[in-house]
1. Of structures P, Q, R, which gives -6000 when helix-only ellipticity at 222 nm (-39500 (n - 2.57) for each DSSP H run of 4 or more, over all residues; to 500) is computed from the coordinates?
2. Check the numbers for distance in nm of label points 7 Å out along Cα→Cβ at positions 92 and 116 across P, Q, R and tell me which is largest.
3. Which structure, out of P, Q, R, was Cα extents along the principal axes in Å calculated from, if the result is 55, 50, 31?
Structure P
Amino acid sequence: MQANLAIFNELSALLPGRVRSAEPMKKHTTWRIGGPADIFVEPINRQEIYTIVNYSRDRGVPLFVIGAGSNLLISDSGIRGIVVKISSGLDRLSIVDNEIKVEAGARLAQVLAAARDAGLGGFEFLAGIPGNIGGAVFMNAGSNGSSVSELVKKVLILNLDGNYECISNEEMRFGYRTSILQFDPAIVVEVIFTSYPRDKEQIKQEMAIFLARRKASQPLAYPNAGSVFKNPPGDSAGRLIEAAGLKGLRVGDAQISPLHANFIINLGSATARDVLGLIDQVKETINRRFGVKLQPEVKFAGQE
């Protein structure tokens, strides 16, 4: 506790008004689950991110970065060290010709709307996906047969040694719901996307189709983290879970959605332990029934 107090005081002196202690992480995840972060900071510009990274490195304090908190399960015990939330203070966006330059804190919906209004296509598949740009690039978010990696030209990152790097699409090593940042951690600061001219009405129509499909097939009325499991090659995790009769299965207030079997919803007061209990049951059942080892798509963080 004394160490946390010292960190809080030192960071507060560097970043007045930005630092909180024992911040409930359930306030910052789409699952509405998660215990307290020792120290929580929400920077509003690049200099503040730089300050936090260098402080963390110099003091040897663990650093964990979140965006909009989708695709993330934080333990009931919370996260030790410093949590940095990249959000609306870092959401500047500019468009030049067919390129969109956007900071990591911008919401996907914000980028999609800007592209639509500029008559730039390629982002339509993102309609309705929660999250921000940094998280989408980290995860290589996707839907409807497309993924963010198809649009990325360059990514400006700040590595945990405090150095900025501009890396190419190839250097990002994108894969199915993965990127190099999951193995070599760094903070996404800004992304340059390439696009192409498209009729605004066509963009709107395609967005409406994707949104309607999402609303009809996903349990958007309850807190969730999107797809829990990656789709195995040539199959669908949701199909397998449904075929195993697991729709509606419940542990505490966590439930496999009766609407979409690859979603786990929070019925009100679900804990991380509840969700992990469901995940373990699903993995065991699918492996036993079909010989398929499902891999989680969601990321786990915090102290067990």
Structure Q
Amino acid sequence: MTASGLIVVDKPGGMTSHDVVARVRRAVGTRKVGHAGTLDPMATGVLVVGVEKATRLLGHLALHDKRYLATVRLGVSTVSDDADGEVVTTSPPELVRAVSDEQVLAAAARLVGLLEQRPSSVSAVKVAGRRAYERVRSGEDVQLEPRSVLVSRLDVVSIERSASHLDVDVDVECSTGTYVRALARDMGADLGVGGHLTRLRRARVGPFEEAEAVSLDDLAARGEDVVMPLSAVAARCFPTWALDDAQARAVSFGQRIAWQGPRGEGVVAALVAPSGDLCALGTDDDGMTRYSAVFA
């Protein structure tokens, strides 16, 4: 039987997240595979994939903060706000050359904090039941409603100048739901020259870093060896409550027991059996356990 757990995949460019899931299914020999946090085809980097019982864990993981390494090209805007889209505007070279490094740094600073960000029109956001990108491809003019996102850090790493554009490498930490290509678009609009994303790499999702991510080739060679067990995932992502044998038995049958786990408003704890196996995720419900998911 295939082991349950997580695989931190280093997604290559040119593949959809669904393509990655298909490759993982073949590598570990099960169809019960899912992912947390879609990456665009052009993007590379950390994609968290759940196998077997861990697919039920994905929705409970605290993956709210993410880190991206990206390149913003100033001087050109596209319909999708990235390099995969059709060019919409190209600014005169002399206008682009007039943008100083100090202006770029100031524009980046204005994109830090709590923002009302309008997602890219070519995105997976649904509009009246259809994806926005489907509507754009069928010729509709789609303007999505802004949404609140948090950009906690946006550092300019380097600025490279050419005859017609500026390439700005940035290091971004932000909340889930933030579109980095929309940041590129908004930086270009702020500077009056247009902008889009030419490179995007996700370096971290929650506690999962690119240094531990495995390539698809490595995954194909090693198979289940790269699966992080549920118990290890739980210890990393949640406060834990070590159950005794009687409690673990009760939890495995979904029976409510007196809460003796971590206290705090809305705290979700991992309930762990004496064997070290993850039994359930639970919260304190007026002194009794309330289960988010039972894995035993």
Structure R
Amino acid sequence: MNVAITGANGFVGQALCSYLQQHKLNVTPITRTPCVIDGKPSTTISDFKNPQQTLDLLQQHDVLVHLAARTHHTNENGSECLALYRETNVENTLAVAEAAVRAGIKRFIFLSSIKVNGNQTCGEPFTVDSPENPEDAYGQSKYEAELALQTFCVDARMELTIIRPPLIYGERVKGNLAVLEKAIKYRIPLPLGSIHNKRDLLALPNLCDLIYVCLTHPKASGETFLAADGHALSTPQLIKLIAQGVGRKPMLLPFPTLGLKLIGKLGPQAQIERLTGDLEIDIEHTCKTLDWVPPFSPEHMFS
């Protein structure tokens, strides 16, 4: 099988290229700038909207995994940013899909986001049947990309698989998890000991394994899969696991959750919501449809 991967130099892309090559698949990493990924030079494309250049790159491939995207940043939201997200996450995605059809690609795997369903849950986990309710520009752009792909792929008769992951973690992770890890290493007191939330995460190796299954599984065609480790964690539990992984004892201090939320209203509201709120994901549909079980637990990942 020949697999093309866009965004191959990203956090997910590098791991996926390595994982698939370990499973003896022929992988073509596609990036915007030249680089070497897992010992293999990437194939570069400067503009996904260049139909001939994209078509040439995708010839002789069976499956395309589209990871290239404008990723979410906490300081980017609102109508002024939506156009930027749409350009990369909707327009470029559809341009790649159009080239994939002309190149004879049989299956298109699109990495979306659980943000299509929303930023948090309230007592009930998200399921595959939960309504879409994107709450920020990034989630909205991913939702619009899903809709555009579903319409296009049906008409073009190209198989489509959509995966909606939550926060992905692993080696070289950035963002809030990297900040927490740094705080733990430097023994900074964290006033998060009183939080009793439930958040589902996704280990990078679990995502790679799920994508690997979706490459060939006959029941993956036309499906949307929610992805997670299957073990929701509270923020204190997550901090303890990170501390275990770096060989430190966390300095968790009790502090009223309501007080943290009030602090969030003064500025870092999105970060506080992620630390205190729930985001539960039911992956029963994914597991049953694909006969798949996440191979790695959070405890294993941080050990």
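The numbers here are math on the coordinates, done by the rules we state, and not lab data. Remember, predicted model here, so these are calculated numbers, not experimental data. Cβ atoms are built from the backbone, for glycine too; each structure is taken alone.
1. Values: P: -9000; Q: -6000; R: -12000.
Traced to structure Q.
2. Working: P: 2.6; Q: 3.4; R: 1.9.
Between P, Q, R, the highest calculated value is found for Q.
3. Values: P: 55, 50, 31; Q: 75, 43, 39; R: 58, 39, 38.
That value comes from structure P.
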